[in-house]
Structure 1
Amino acid sequence: MRLFKATLAKHCLRICALSCLLYLPSSQAYQHAVAMPDHYSATIAQHILDRGGNAVDAAVAASFGLAVTYPEAGNLGGGGFMLMRMHHHNWFLDYRETAPARAHRDLFLDEQGEVIPFASLLGPQSSGVPGQVMGLWQAHQRFGHLRWQEVLAPAIELAEQGFVVTKELADVAEWYSGWSSDKGYSNNFNTYFGNLVVGERLVQPELAATLKRLSRDGVREFYHGETADLIVAHQQRIGGLITHQDLANYHAIWREPVQANWQGMTVVSAPPPSSGGIALIQLLLMAEQHQLALKAESHNSAHYIHILAELKKRAYADRAEYLGDSDFVAVPIERLIDPAYIAKRAAEIDLTAPSATEAVAPGLAPFNESEQTSHFSIVDRWGNAVASTFTLNMPFGNGWVVPGAGFLMNNEMDDFSAKPGVPNLYGVIGNEANAIAPNKRMLSSMSPTLVIANQKVDAVLGTPGGSTIITSVFQTLLNSYWFTMPLQQAIDITRVHHQLWPSQQIGFHPELDSSTQQQLREMGYQVEARRFFGDMQVIKRQADGTFDAASDQRGRGESRVWPQPQ
């Protein structure tokens, strides 16, 4: 009876989706749009949508494809978030990794209580329990239209037949090999990804075999079957923490997304264990309080950047103090985005001079993450949308490929506060709310985001970039909605970042006028170019109701908008 009810509900959702199509204006009917991290994922998404799949089918298929063609971030051994607009409702699925049951607060501290360098990034205990496969399975079970085997088929073909190595992939693999080699920890990274040659095909037979097992047996294979055995055997060999019980106990969680009214529209984004949605909404609402001042400045002028920095200081102070896994700590979501609190925080800003970093405290009365992530955005012909962000943390995680299974493991344990109050590798500070605990989910900055206007999807966006994710999404929204930039310009133009600590430090990418840099230095800021600043993938509705899509010039992404074949 339970199976019958689930099947009936699923068919009702499909009928609802088809009926919605009858009421779409002719300019919008049958139009698909994707903004993807690489050519292969764009091709997979288009193939699935053209075969009658919906946005979730395309998202699941593309995610598995990225596990093959984007090994530095696409994955089976990591986790992430999926924000969906399906049948006029917003849904959020959390498949973030969890700390193994044997993890504990002082896992990465030495006998003197100090953080062991790189242990949370390259050590054998740096991996959380992977959630990616469970998340993709649950999203497909709830909303998928095509068969599970059909959405995995493109990834299997790419793993078996290989794909052409790009310069970007070869360069990042070479960098990682060099970076990790002298840190005192071993891995088998070079066995699988050493000496990649641009233009040659990378064939991954072990990964193909894993994908075939998943296609045949579904999610149980990964958490209870042969793949689970391979993961646990490898963890035992290297001294890792993940056990069969950890894998068997893992579950993805459907959560209520955070949302707020902004500029007469609804911004919908990621709830805890992401800090992204709350911080993004805080930034947008505080910026709204200073809208006249910001619009009066030239875009990316010194004073414009200064005002953004002041807003960001306060959002990141709250992030460090209050945010963590809401299943373990009480996260005051409503209080953090309450209009009265936002007005109070915005009023603290000096529009002409930087606040002292030490003076910017969390604002409520008493009561971390790598740049190599992956994001894509999809809109289907029914007006459904998916914004999906997932990661291994560092490029290629901790460098360990599960022998026999062919996929890399994450090093997400670094996204916990190894020692509360001490910055992680990326300079982000976390406190007690994000301390390590068994089965807990580590704090994230991932911010898959939707903008809803007049009950329709108006924008779908997100990016990798570690702690810069939040500020990248924030600036893209300002660029597009306030400065009415063409979509490609809105994401390619220079972005700036400030996260409270290091004190008065502003990063930028790709370039910033030298006179603007000098003005910022005269105001008391340290200004520096960053080597990486996200990879925005954005879809936005145009004035005529059709969609535009754009992929960041900083990455190797590809965006497409096309009519559904008749």
Structure 2
Amino acid sequence: MRVMVVWCPDWSVVAALEEAGASVRSPAAVLHANLVEVCNGPARAEGVRRGQRRRDAQARCPELVLLPANPDRDARAFEPVLATVEDLRPGVAALRPGLLAVRAPDRWYGNETYAGATVAEALVGIGVRDVRLGVADDLFTAEQAARSADAQSWTVVPPGGSPAFLRGLPVAVLADEGPQGRELVSLLERLGMRSLGDLADLPAEAVGHRLGAYGAAVRRRARGEDQTLFAARQPPPELDAEVPFEPPLESVEAVTFSVRTTAERFVDQLARRQLVATGVRVEAESEGVVCSTRVWMHPRHFGARDLVDRVHWQLQSADVGGSLRSRKDVGTVRAPIERIRFVPEVVESAAAHGEALWGSASDDLVERGVARVQGMIGFDAVVRPVLQGGRSPAARQALVPWGERAVDLRPLDRPWPGRVPGPAPVRVFAVPRDAEVLDDRDQDVRVTERGVVTGEPARFRVEGGEVPWQPVKAWAGPWPTDEGWWSGGAGLSARFQVVGADGRAWLLLRAPEGWSLEAAYD
């Protein structure tokens, strides 16, 4: 089996520059733990090297663009490269972002040289300017052949020519294998070995005793005896579903009725793979352009009826995708719809959403009833409360449209200094009500900048007559917070729990402008 390796140099820098919108010709480096992890050609020309400290790299190149390391970003950016090569030759193995291997496609393209030219041309066509290819008998030799090629070029090692090709390479090529490889390079250079041929000529037993299992494996690779296999990835299944309309439809009701079969097919093809979708992107096309797109989330998973409802809501919304809906005619779309597409954004195992032993805990009739109400008064008009992180009771509440998953919430597991401990109040006022709290000298109770109470609360009242003047039976606090101090916020505030003579408990806030009632306890 002949192996083809495709190498895109400095891929982490390429992906980071693309994400940042910076020029690929700028000297740039990706940093991890304050050390240069990867740098591009313009940076190396200024003396920047991998492993340098940030300060040293900037001293060599003051205009150096510093970018954070992000393996997920690199993998996402490399996905189009994998898909492009996969279209030409199935069985691609992603070794790491920027490096892939595949069985050499020779016969279909005539020979390995033409195959390399075809792959390089396809990758340049999708915007990958610096791509290099190598073909050899084994994976290690193919990778070294790719690294020896020029940009948009390839190196083909003839069958049986791996030992001769590898002999002249310096041992420094092993440094690309990570910390273990760099440590071995340092040791070999101290022992006086400069090329892989020097290592290959050593007795296998002596290398095993002196350099261990890793050194013995490197010696085998240097002799062209690499037996490393790579596992080809399975191409991701096509889970999208779409329906074209010929002629285009101008009625929301007509579009909604026509997508039912497609929605059922979309759900069925996921079910056959034992999957469900909890996030779906619905796209509407008009005149060949996506004129409306929205990602819908579901607290459980989408069924066919749920998808039909989302299409109806999306096309009827007032300002989605450039105002598809005419404000004068609710049932007519402004631009005729040519195509509706369902794209799964979040896919999960169906086993994680299966019914419990005694059946499902949710009430489908309730969900359908709420969905009908949403269809009449609007998707965003029916909401449910969700708990999120925060200091005040009001800040810990978030309202999410019914049937959509809560996203972008503040995390609950953060410390949130200044948050009032439990139990939580049962009623939080949408608009805090003005209040007064006095000490035993009838002086307003305040909180100093150090969080010290100027007097013990003796009596209080809430304006509006809900809580008349009454003695304080018990109180706790203060819990001070100073939110937004870095941007000139309102200043130090503090919360108090107060129990009145009638036995009712309240949560009061002392802000710089005065007292207010935030919430009530049972």
Structure 3
Amino acid sequence: MSAEYKHKLSVREKVGYALGDAAANIAWRGVATFLLVFYTDVFGLTPATVGILMLIARSSDGVSDVLMGIIGDRTNTRYGKFRPWILWTAIPLAVMLSLLFTTPNLSYNGKVIYAYVTYILFTLVYTANNIPYGALMAVMTNDDKERTSIGSYRMVGAFAGGMLVQGALLFLVAHFGDINPDIKVVQIEPEKYEVTVSSPHSVENVNIKTKAGIATFMWADEFLAVDNIPTQGKSFSMEANRPYSFLVEGEPDLHVSKIIIVDQKNGYSKAIYLMSVILAISLIITFFSTKERVFPPKSQQTNLLLDLKDLVSNRPWLVLLIIGLLFNIYNSIKQGITVIYFTHYLHNQLLAGSYMVGLMLASVLGAMITSPLGRRMGKRRLFIYALVFSGGVNALLVFCGPQDIVPIFVIGIASELGAAIFPTLFFAMLGDAADYSEYKNGRRATGLVYSAGSFSTKFGGGLAGAIIGVVLSAFNYNGQDAVAIQSAVPGIVMLMSWIPALIALIGAGLMMLYPLDQEKMDAVTAQLNLRRQQEANGNG
């Protein structure tokens, strides 16, 4: 048997492939987790505007994803069909991610136009990168079990990239956003202080808190007393050389070195610029460390109409398209609301970084156990169990108050352990759907099949952003108005708990329609390998 049919890949190649999803998740989780709060709290857009933006920008994804799948299938270079796109899009994707978090000085309408242009261009470049990247997994090996192993490596890489951006970004924002202000701390009584701050330069959006994140802040200025709610930090705009005073309680021995004031605009931009450099380097490594081995049958003629006909009659693919959409809505709502939840419900934004690191560690474990669990249960059954478990556990967050830090962490981590299984199985199962199409029709359009993955990710994220925007708008959320923020807390809790849980449970019901159990998939794989060997021998 030729080396092309031994199926097994080296750990080096699997790790190299995984770095590509680490890069994709620096981009995608960075956008899913931070862009909404950046747009509303820093850039100054309304939740309704952001929700509509995300929905409209993603509405064309079905077309662009299918077109990219078609283009990928018809790309022919000495490096293969899909690998070159990973190299060609590495730097453009990094640039577009950086522009998303750049804040030009524009009018409100100018900001809206800038957000639309940069966001739409970002999704298009992401499509050109991510569909070929996903399709590459299906052509690295023709063994469906080995693809599940690659999928586990891929998801470990994905969650590592997510952990990097979600765990480190807020701390990088604090580092790069340091404005070196003048701070005065006067003790009024035990564990109660008056803190006065000023800056030689005007700063449009700053956030003040203590390093420990424990102390509560109230405005001491009478004209700002309308916002007299004690919170673990305040966001406001600073005029040059104007003092701003707060009453701070809850921490002993408070002094200047324990106060943090962050320019969020500058901090977000520079932090994302650094992440974008890491993204580009990771994608270039993926290109050089992988190889394509599985190709369409040599007798297959290029025929777009037949490819599309095969696609829409491919029942496994159709089911996966809907399931992928649902679980991406589920994950994207949770990611998109996390920073807002910790900032405005728990009043501790930096704690969100630790929470997301905990979730990423659970995700890595979830990805690692997917392959052995998949071999034991089969992909279909495992997917259903994971959806029910993750959604059911996540709903428990509705019972947690702002003081229930440990239960919130435990529930979130347990839910994420199940949620990590979704994408690990999903992308492996798209490869199974490509195999099924070749088995049934004698034709293979891997890039077109994998367009479902990118479409589900992007459009699911867009729908999630729209859902978040609609719910927050219904509760009159305004990220730059502390009073409006507090009135929106019930909506924030709903979005963190039972709304995504309901979506996961709907997905579990629909997953029962997926027709490829493990017995069927073993038969498909065996038949395809026999055909390929016969074709190779006949042309040898």
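Laboratory data are not the source of any read-out in this text; all were calculated from the coordinates shown. Predicted model only: the values in this text are computed from it and were never measured. Cβ atoms are built from the backbone, for glycine too; each structure is taken alone.
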FRET efficiency 1/(1 + (r/R0)^6) of positions 162 and 402 (r between Cβ atoms, R0 = 25 Å, to 0.05) gets 0.50 when computed on, of labels 1, 2, 3, structure 3
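Assuming 22.2, 76 is Rg and Dmax of the Cα atoms in Å, for residues 290-449 alone as calculated from a single structure, say which of 1, 2, 3 it is.
Going through each structure in turn, the value belongs to 2.
A value of -9000 was derived for helix-only ellipticity at 222 nm (-39500 (n - 2.57) for each DSSP H run of 4 or more, over all residues; to 500); which structure in 1, 2, 3 was it taken from? Mind showing how you got there, number by number?
Details: 1: -11500; 2: -9000; 3: -22000.
Source structure for this number: 2.
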